[in-house]
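**Q** Next up, some structures in structure tokens.
Derivation of every value follows stated rules applied to the coordinates shown; laboratory data play no part. These figures come from a predicted structure and were not determined experimentally. Cβ atoms are built from the backbone, for glycine too; each structure is taken alone.
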Structure P
Amino acid sequence: MSQIKADYEYLIFVEVETSGKTRKWNCHNKKSGTILGEVKWNGSWRQYCYFSIIQAVYSQGCLNDITDFIRQLK
């Protein structure tokens, strides 16, 4: 797999777990370090998805960054 961009303007994705064929990343607020959610495999949808773990508000730019990160995993 080629290098994955994980460092964005406001978000950073940190790999935390590899289980069999799938991987898992925590999504952190870059400024505070708070974990906002995680990207992991969703077997029902057969694709990587974003799972929010706290109630948060995301701008269009943040959502675009999350989408860009997930697109790289295809």
Structure Q
Amino acid sequence: MIDRNLGTVERLLRFTFGVGLIAFLLTRPELAAVDWFIGAMAVMLMLNGISSRCFFWWALGLNSRKSNEADHA
């Protein structure tokens, strides 16, 4: 498994944005193909926020997590 690479602020932003996108999709009368894609991205953002891991950031060698943040997993 990849190391945690998301900081606290980024985790909260990703999770909040994912929840907001899901809320937006729930207000739509019907979902087109692009809406399903947005839903999948929203779920991925929420999972990133929960797990504090982003595969895309890992592949690019990026890390927004401070070294002094406690690792609870």
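**Q** Given a value of -19500 for helix-only ellipticity at 222 nm (-39500 (n - 2.57) for each DSSP H run of 4 or more, over all residues; to 500), point me to the structure among P, Q it was derived from.
**A** For helix-only ellipticity at 222 nm (-39500 (n - 2.57) for each DSSP H run of 4 or more, over all residues; to 500), the value -19500 is produced by structure Q.
**Q** Can you say which of P, Q returns 3, 17, 24, 20, 15, 10, 7, 4, 1, 0 when P(r) over Cα pairs in 5 Å bins from 0, in percent is computed?
**A** Q
**Q** Sticking with this one: If relative contact order in percent (Cα under 8 Å, 6 or more apart) is computed to be 24, which of P, Q is the source?
**A** It was calculated from structure P.
**Q** From which structure (P, Q) was distance in nm of label points 7 Å out along Cα→Cβ at positions 29 and 53 calculated, if the value obtained is 1.5?
**A** Working through the options, I get structure P.
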